[in-house]
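Each in structure tokens, the structures are laid out below.
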Structure I
Amino acid sequence: MTIAVSINKANRLERNDKLEDAATIYRDILAKFPKNTRARSALDTLQNRMQQQQNPPTEVQRQLQTDYNGGQHAAVAASCATLLNSFRKSHFLWDLLGNCHLQANNLDEAATCLNKACELNPNDAGTFCAMADVSQAQAQHDNALALYNKALALDGTHLKTLNNLANALIGHGRANEALVLLKKASLQAPDSAVILFNYSNALLKTGLKDQAKSVLEQATKLAPHLVEAQYNLAQLQSMEGAKEEAIDRFEAVLAKNPSDDRTRANKLHAQAQINDWSWIDEYDQHRRQLGLTGSPIAPFNGLTFEDNPDLLRLRIQAYANMQLPAVQPAPALAPELLDSPRPSRLRIGYFSSDFHDHATMQLMAGLFEAHDQSRFDIIAYSYDTVPTDNMRTRVKNAFSSFKDISQMSDSAVVELVQKDGLDIAVDLKGHTGDTRTALFSQRLAPLQISYLGFPGTLGTMAFDYFIGDHVSCPAGSERFFDEHLIRLPHSYQATDNTRVISDRQFTRKDCGLPNDGFVFCSFNNSYKITPTEFDIWMRLLAQVDGSVLWLLETSEASKDNLRRAAQDRGQDPDRLIFAPRLPQDEHLARQRVADLFLDTFVVNAHTTGSDALWAGLPVLTLPGRQFAARVGASLVSAIGLPELIVKSTAEYEARALELAQGPEALAVLRSRLQRNRKTTPLFDTTGFTRNLERAYDMAHARYLQGLPPVHLDITEGSAKDTQLPDPAFVSTVTTQTQIPSRAM
């Protein structure tokens, strides 16, 4: 049969409304002669006619799409179902009905409708995108990615696919790939606030904070009502020090949604950072539900508001249950491996984004160098996004292997780490900035430990142990933790006894301090200072003639508010002296001109306390109940100066006054501190490392015996299990109502 005869036959079939048969003939011609323009034109015209006959009238389609865009999904679904009785082969109706079911989270129904739409038109990118959205919602992530990529293969500029695939990639830790897609989408749709918002998220995930802020500013101008964009921009403003602008933006978000606990907590913390103490009254009004009945709040914010470890654990559990993936249980040890001998070298993985000049490395670098590498194979997994510096170079040399995972997806990291065969994985970040703690939900090692980064429970069953000590975690405090406690024999805090103190001889004049008079000092971050401490400090200034209070300079707003608070309490604001930030070695050196470091209460000095003691500056501390409020006592105890640990605010004030008015007693104390720096456990880096290694050995030995984790007490040269709290401590606290942790 010639081409002309075939085309004439197809024309007769069209005239008799046998459109599918006609289309089959045209396709057969094109299969043999793909360049035949007459058959191609006839088929295109026929398909348009078929589509018009298969779909409802154009004005009906337009109205359905308008109603769908307006959020009337249930009504549109009902109309589609009715119209399908007459238009069973309408790709438009099946596709729209599938999307309506997707919006209602009726995922099985959505999948059925979208599969039918795909059968009717296998070349529509939008249908494949919607099918991918369904798979993503069903946690069928690999299938979702395949469908998104199929959609882009059909139409590489399909905006919704570019956006949704990028969001899926971000969720898998593949932000760099997402960045490319969202940049392309933003160039196509520069006026889309949603796409700009998602683009800013990808920029943030890849460490491009300045660019992210610029993009967010565009998004908020285009759509002032886009709450998530406003929230993220406020966060960035707060991070870069524009606290007052951030607070105003947080308040605007709260005005639209007063029950947004996440935003309220961030606003209160920003106010605390500039010592705007009006946050306290607002917190008191919302504390019962904050982070519990509404959106979860950032755990670090929660631990700064009050010293209440019961409430803190509940808030952190709520956050972990919402933010972290379902926890994978530890694999059971194969029966034939039970009671097997210890490996010649335990493989320990340390995970952090702080392998650079950061407070964590200032404490940990010496420990890494002191590890007994004949018995321990230590591996760093770094997801830093900052340039290499001297500290990074130093710690890289301390590890058996240093692996940069900053550009790897979460799934790729899990695959890499599991292939490495770690015995113990140690998270040095917890719920702090730039964390990837969610990786631990996938079970990176048989034993997983939280250490140093976050001063409290992580609220998840992903971690087997939390490292503390008997002062920071006294008997009875077990119930404040989802993890089992490893109590080291002295302070939990690693220190580096090779930290350099500058040779520069600071004078008081160099520091802006008076030549005479007692110098009270507190280099804690501004958010730790509350009226409770400040009232005491102002009374001390009133009772010690010529004394001054030396504080860390954080922001102009903080300085103004603290000076105003001093004046309100009858003190000359000029008696508050603010120290600008200096390089670490010089910061240590200048502390020698101070007389006494006054600790804060809800959150003590942590690295700051270690700095002061290393510099030879006595630290007066009052331990509270939560871990973060007991670190000061842990440090002071480990350096052998128990007389600097008081039991009440009254004793705190009296001891500070006694030392300020008793130069002989203070001189004796400082002399003991100088001797103890080199002889007591706090700055015995090697001794600390051996105790930590004993803890690793003890925890791993239990694992090899097929025993579950328990609370462990580590003593010099030995370790023992502990199970029961001290009844005396338990009697002083209220019974906790627990939230179930995420199921394993």
Structure II
Amino acid sequence: MPEKKPVIVQVAVPTPLRRKFDYLLSDSINPDFILPGQRVLIPFGRTKKIAIVLGLSDHSDIDPKKLRPIEKILDDQPILPADIMRLLDWVASYYHHPIGGVFQTALPVHYRKKAEALEAVQCLYRLTETGRQADWASLKRAVRQRSILECLKTSEQGLSREQLARELEGQWQSALKTLINKQWVEEYFKKSDTGLSSAVKNTGLTEINRVLGLSLNMEQQQAVEFLNAHSESYQATLLDGITGSGKTEVYLAFIARQLERSRQILVLVPEIGLTPQLIYRFEQRFHVTIATLHSGLNNTERMKIWQQAGNGKIRILIGTRSAVFTPMPELGAIIIDEEHDMSFKQQDGIRYSAKDVALMRASQADIPVILGSATPSMESLYLCRQKKMAQLKLRQRAGGARSPEVHLIDVWGQTLQHGLSRTLIELMQQHLEKNNQVLLFQNRRGYAPVLLCNKCGWISHCHRCDARLTYHYQRNMLRCHHCQSEQSLPLQCPQCGNSELSCLGVGTERVEKTVRTLFPDIEVVRIDRDTTSRKNALQDLLELVKDGQKQILIGTQMLAKGHHFPNVTLVAILDIDQGLYSVDFRAPERLAQLIVQVSGRAGRAEKKGQVVLQTSHPEDEMLNVLLQSGYSGFAQKVLQERKELQMPPYAWQALIRAESNRPEHYQSFLEYCLHNMSAIQQSSAQLNNIQFLGPVPAPMEKRAGKFRGQLLIQSNERKALHIILNELIYGVEQNKAAQRVRWSIDIDPQDLY
């Protein structure tokens, strides 16, 4: 009788090694009960780990007698469906990242760390005994609080946020939080029904639409017709619309048709700050289950949403970068809002681009994907030129709003009042006298970026980074914005003992203090990372602005995109010179995007807007191209320059980063990589078009106590780039020099910093 062949289980284990691992399936486990996408518990070295099953085989390169058996199957059914498994396998291959790390990143934390199978839980809100006995008549002015109480009194078990959204109008979330703080309402969790909600699954179009959408202009209508005509298969489309042109209304009209076909929708946004207003628009429009997925949620909330999207209950999922990996069995389309935004690119761990992953997911699923932006990335515009992506243009502001006038203020030789020119101060006065709002943009938080001794020239440096410490006025502290270390403000110069220390440069705190002095009777609000650190703080501040309680807004890039301030008529960027001259070839593109996005906050209603840019270089060529020819003319010139210089998107890049405790360690590692790839290149004629730049120290060599360097690889053929990286990785993992450094490969790097 022939010997029975052992069943080999291939698994993805969260380790730095870029390979799959083989384990034996013990005779006590039926092979029919183990499927790709399930979690298993395995012995790994002296520990136990949770791994993901990739497949079964009857062959292994390792002697089966040396293989260890898996200990336990943790899930009855696969938690990762076949389409997500295929997508993650592509991510591991394209970004040259350990496959175990890729699969772990795609899972909620509970699935990574807890061995037991987990059940979905639901967050509900119900009246407390205190709330039932409270005097509701005292809420005459608190209309939204009263409405919430009226909704909850009819339900003993309570209602979810989705159920409340169907019953309530307007922004009710803050009112709910107030009732919880009063202890009139409580939040609790219970096991949720994992089946599809019949109200969702069998909904007709008349029930899907809560209200009819706004009337579309001709451009919007044509865009919707094109999208609907290409909704049955893969089609990448760039919705290139100026700020205020109504891109969101196009999304909503397209989504309505997808919901009619009982499909799910994934909407990717660049940051948490944009999700509250988007979900409000969506909840006002659609009578389906809508959820958001972002880093502001706790692990239990993220797991619940992940599960409910996976069983089809959630019909519209709005999420940030990592939401691209969420299972959605009836996915009908992917929408990427503000597609140009850098935050779609992961900057540590798996350095993936959520935009590129979304394009691949849509291609594999044969569904449409829409990329929307007022300032499309050069990569997207290049794909449109190559006919690999359709381009729809919206050049008319919705609702008849007029585009703002843009003016340069030459500040060369002027004496500024902490970043504000006399011309700007006079303009602010004129707009405020008309009861309009003013937005001042300064993309640098804190009070001042430099603390200087007037006597000996000492400057406050971070001892862990090659960076200066920023002075924060309200906390009276010095803080490094790179490693987040803090120290008290010195009373005297630590070098010479001089007590006269000066603050140089301007941050948002300093602008705020100056504005309050100049306009003492005007309400001012500052919106940056320091003022929005607590939960819901950003939304609360934005509500004050929209209600007209704050007339002057001061903020960083958090205010640059997506927000609708109908009463803002003057927008000023206090210092555009930071982006005019940079070692990064993408700096002009990002500055142009920033100018256009910030300018788009002005004149979004019937009032005409005005935009002013303060600069010491009003003659700059690219700046004038932007102002005279708009973003499309600017982009055309940038693409022509990139083509002549053979820079992305006309070439492909990869960046090998390394960091270590001592600079000579990263230097020797990167030199090994260069020597190895040079030898690989000489052995193959198809790799002759690859260039190496470096190794060199990173622009900020020392950061958080570590020394960093990098090696840039560039080719005009993507395939050649990946071939040489695959060959390199095999050798690196066998090399001892790699053990003394922390290294990574960044494919299509967006930041060389």
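Figure out for me which of the structures I, II the number -16000 belongs to, where helix-only ellipticity at 222 nm (-39500 (n - 2.57) for each DSSP H run of 4 or more, over all residues; to 500) was derived from the coordinates.
Only structure I yields this read-out.
Here mean count of other Cβ atoms within 10 Å over residues 421-428 was calculated and came to 22.6; which of the structures I, II was it taken from?
Working: I: 22.6; II: 16.8.
For mean count of other Cβ atoms within 10 Å over residues 421-428, the value 22.6 is produced by structure I.
Computing mean count of other Cβ atoms within 10 Å over residues 549-556 for each of I, II, which one ends up highest? Don't jump to the answer; show the numbers that get you there.
Numbers: I: 18.9; II: 21.5.
Answer by largest value of mean count of other Cβ atoms within 10 Å over residues 549-556: II.
For distance in nm of label points 7 Å out along Cα→Cβ at positions 69 and 181, find whichever of I, II sits highest and give me its label.
Working: I: 2.4; II: 5.8.
Evaluating distance in nm of label points 7 Å out along Cα→Cβ at positions 69 and 181 on every structure, the highest lands on II.
Can you tell which of I, II yields 32.1, 117 when Rg and Dmax of the Cα atoms in Å is derived from it?
On the way: I: 32.1, 117; II: 28.1, 97.
Of the structures listed, the value fits I.
Could you tell me which structure in I, II was used to calculate mean count of other Cβ atoms within 10 Å over residues 261-268 as 21.2? Walk me through the numbers on the way to the answer.
Numbers: I: 24.1; II: 21.2.
Only one of I, II returns 21.2 for mean count of other Cβ atoms within 10 Å over residues 261-268, namely II.
Looking at mean count of other Cβ atoms within 10 Å over residues 333-340, point out which structure of I, II has the largest value.
II
Laboratory data are not the source of any read-out in this text; all were calculated from the coordinates shown. It should be emphasised that the depicted structure is a prediction, and the values quoted were computed from it without experimental measurement. Cβ atoms are built from the backbone, for glycine too; each structure is taken alone.
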